[in-house]
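Bear in mind these aren't lab numbers, they're just calculated from the coordinates by the rules spelled out. Bear in mind that the values here come from a model prediction, so they are computed numbers and not experimental data. Cβ atoms are built from the backbone, for glycine too; each structure is taken alone.
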Structure 1
Amino acid sequence: MAKRKAQLPIEVDARNQPPLGMPASDFLRDYWQKRPLLIRNAFPGFVSPISPEDLAGLACEDSALARIVAHEREHDRWLLRHGPFPEEMFPTLPQHDWTLLVQDVDKWDADIAALLPAFDFLPRWRIDDVMVSFAAPGGSVGAHVDQYDVFLLQAQGHRRWQIDDRPNPPVHFRKDAELKLLQRFAPNHDWVLGPGDMLYLPPGVPHHGVAEDACLTFSIGMRAPSAAELLGDFVDTLAADADEALRYRDPDLAPPKDPNEIDAEAMRRVVEALNELRMNDADRLGDWFGRFITLYRSAGHAAPGDEKRSRIEVEWDLQQGAVLHRHPFTRMAWRKAAQGATLFAAGQSHALPARDAQRIAAADRFDGRSYAALSERGRDAVYELLQGGHYQLAMPDEDAA
């Protein structure tokens with residue numbers, strides 16, 4: 001086993017087996033959260049579906065999460081600005097050493113979202129977003145380290161990536177920058193990526209990307225909440241739902257040897273009181289996690305529209321060719337439950353037959369036929385989600401447009 005691991009390549013050509021250059025099971029076994037991999041021709045002949053001008057326009061939208069990172073080389077000073085940005089600012093930017101980054105571009109652009117099925121070897125709820133960055137020549141965000149998995153797909157132009165994949169690299173941050181930049185960075189790999197090339201990085205690998213020329217890079221980032229985030233939200237949920245009658249109890253109390261001591265018996269009763277909250281209940285834990293993960297770190301959210309259509313009207317429209325489109329910021333997942341399954345949608349939960357939960361979670365759109373294939377409970381859930389703004393009804397002429 002050790003010999004096989006030592007011989008694993010750090011660079012592969014995926015032209016004949018995109019996007020990983022190997023079966024997904026091999027990638028997950030040998031590389032996922034273990035070691036980086038440079039994948040040449042992950043998307044052979046790739047042409048970016050978005051232009052730098054499109055990205056700049058998106059960065060001007062009020063609800064877009066956008067940043068500009070600039071580097072003043074003569075002083076080694078890093079500058080960070082947050083959007084939205086005025087349109088007239090972009091022509092005034094210098095010709096080099098700055099980067100525009102926009103989060104959640106897959107929620108705004110259907111062609112960017114169309115990349116995500118290529119990553120179906122991962123659970124969809126693990127994928128956070130597609131961040132798109134435009135960098136002028138020399139543009140960078142500095143040497144840094146991420147605590148989540150990321151696939152860096154070169155979409156246009158060329159970017160030089162340097163990484164340090166040695167065990168226990170130094171991870172100390174500069175104190176003179178608003179960004180979390182590394183004080184020291186000693187790369188042991190150096191590559192230039194062109195369109196269609198992709199670099200996979202597991203958490204904790206120091207890396208530094210610099211634009212060789214004006215370029216676009218797509219970052220497919222994973223959702224990795226910290227243990228502190230998970231615990232905080234779970235405990236908040238338990239506390240909010242807890243019965244006030246559940247309290248610390250000591251009906252077996254005996255006279256203490258020392259009235260000022262918190263003894264072992266007291267701690268046993270504390271544990272008993274906490275266990276009353278059923279913190280180890282698998283179904284309760286699963287329901288909480290489904291709600292939590294479908295709400296986690298979203299730049300936008302769905303909201304009910306002004307026009308309310310009755311169930312009969314909506315179903316008639318679907319029969320006449322209308323289509324329900326899922327709101328791009330509504331995340332969905334499902335899990336099996338004791339009775340059927342639970343669908344999670346943007347923090348809500350719906351008890352459904354497993355077949356319905358699976359279909360709704362997978363579908364970005366429903367036409368009349370796919371809607372009719374749901375059970376009555378499934379159609380109830382879709383209509384309820386439509387009323388909450390999680391679907392948008394497009395009439396036949398609008399859907400074609």
Structure 2
Amino acid sequence: MDSWIIKILPILLFTFEIVKSEIYLEDNFKDDTWENLWIYSKHPGKEFGKFVRSSGRFYSDENVDKGLQTSQDARFYAVSRKFEPFSNENKNLVIQFSVKHEQNIDCGGGYVKIFDCSLDQTDMHGESPYEIMFGPDICGPGTKKVHVIFSYKGKNHLINKDIRCKDDVYTHFYTLIVKPDNTYEVLIDNEKIESGNLENDWEFLPPKKIKDPNAKKPEDWDDRPTIPDPDDTKPSDWDKPEYIPDPDASKPEDWDDEMDGEWEPPMVDNPDYKGEWQPRQLDNPDYKGAWEHPEIENPEYVPDGNLYLRKELCIIGFDLWQVKSGTVFDNVLITDDIEEAFKKASAIKDIQSGEKKMKEALDEEQRKKDEEEAKKNADKDEDDEKDEDEADEAQSNDHDEL
């Protein structure tokens with residue numbers, strides 16, 4: 001073999017290893033085998049609801065769009081699936097799935113949780129430690145957000161930004177991308193809606209700087225922009241009562257001093273009242289501005305270049321509560337391939353178009369049924385009223401004959 005080939009071969013192999021991407025989990029719920037892969041929790045004290053494989057009431061493709069649908073109102077849901085454990089060290093991490101709240105959800109979760117291998121799937125519940133929580137959460141008009149929560153040193157940290165989720169009845173893809181340079185992106189339907197740096201947008205670490213505990217504002221520091229004019233004096237006629245007896249009031253004719261006590265006129269606002277006197281203000285010649293507390297390096301701050309790192313990811317779960325059921329979860333994907341995730345989510349426009357078309361047809365069909373039912377009820381009421389009139393007339397005739 002030529003020497004140049006021998007020299008370049010390790011480089012080519014190393015490059016191949018860098019660009020090689022992996023799909024750690026993909027589940028589109030194509031058939032009923034999901035029941036063998038996803039494990040229901042049996043945690044005591046919870047009345048868990050059941051998932052059913054369904055494409056919902058309206059869809060683009062009945063078979064392709066089937067996912068896991070919540071089927072019982074006012075229930076907790078807890079189901080999880082295990083996959084081959086992996087670490088995202090020096091790799092991108094992409095978590096993606098689709099959510100369709102076709103029931104027009106009023107209060108309930110639509111997120112996933114990612115766990116390490118220590119989770120007992122049969123005992124998964126709301127307090128089970130997890131690595132990542134991601135996805136939409138809706139409850140009333142005040143909560144319509146996308147959760148992005150990471151566990152760090154045993155504590156869950158919420159993002160310090162408000163990311164709004166979709167709140168309509170159609171399918172939406174939610175994508176979280178975490179990169180080895182400690183940056184992240186959140187996408188909805190392949191559109192980036194938030195991004196940034198993990199250290200800046202989560203309180204994983206103490207602040208880099210803190211106020212110097214030994215620094216104090218100097219006693220002679222004057223931070224008053226203005227001061228009272230020492231030569232200004234209150235006018236002699238300034239002080240007037242805030243309320244005065246009503247000059248137009250008169251003692252009622254039936255007022256009895258012995259029975260009712262001494263009569264006093266009601267009090268009214270004094271038009272001459274000027275309020276509390278304050279001397280006019282002058283610019284303070286000694287004003288030094290607002291005192292700023294000096295800062296020092298925080299001795300407790302220790303940088304961490306591996307905030308992104310998850311040493312072991314092993315299980316994905318839907319652990320949530322819903323007041324009104326009907327949500328369809330589908331297109332679950334965990335990978336390090338950003339382009340692959342983008343490609344799969346690019347189907348969203350066709351999915352939504354098909355859903356809207358079918359929903360409009362169903363709504364029109366329902367509208368016609370409602371109109372027919374209303375007409376039947378109106379005709380029935382008219383017939384009932386006619387029968388009552390005829391009965392009254394017959395009864396009147398019988399009475400006349402008697």
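List of remarks:
- Among 1, 2, structure where distance in nm of label points 7 Å out along Cα→Cβ at positions 141 and 205 as derived comes to 1.6: 1
- If Cα extents along the principal axes in Å, for residues 221-388 alone is computed and equals 88, 83, 31, the structure in 1, 2: 2
- Ranked by relative contact order in percent (Cα under 8 Å, 6 or more apart), structures 1, 2 are topped by 2, which has the highest value.
- Calculated for structures 1, 2, FRET efficiency 1/(1 + (r/R0)^6) of positions 101 and 341 (r between Cβ atoms, R0 = 30 Å, to 0.05) is largest in 2.
- Comparison across structures 1, 2 (criterion: Kirkwood radius over Cα pairs in Å) gives the highest value for 2.
- Comparison of 1, 2 by distance in nm of label points 7 Å out along Cα→Cβ at positions 61 and 109 - largest value held by: 2
- Which entry (1, 2) yields the derived value 0.15 for FRET efficiency 1/(1 + (r/R0)^6) of positions 117 and 181 (r between Cβ atoms, R0 = 25 Å, to 0.05): 1
- Computed 11.5 for mean count of other Cβ atoms within 10 Å over residues 85-92 - originating structure among 1, 2: 1
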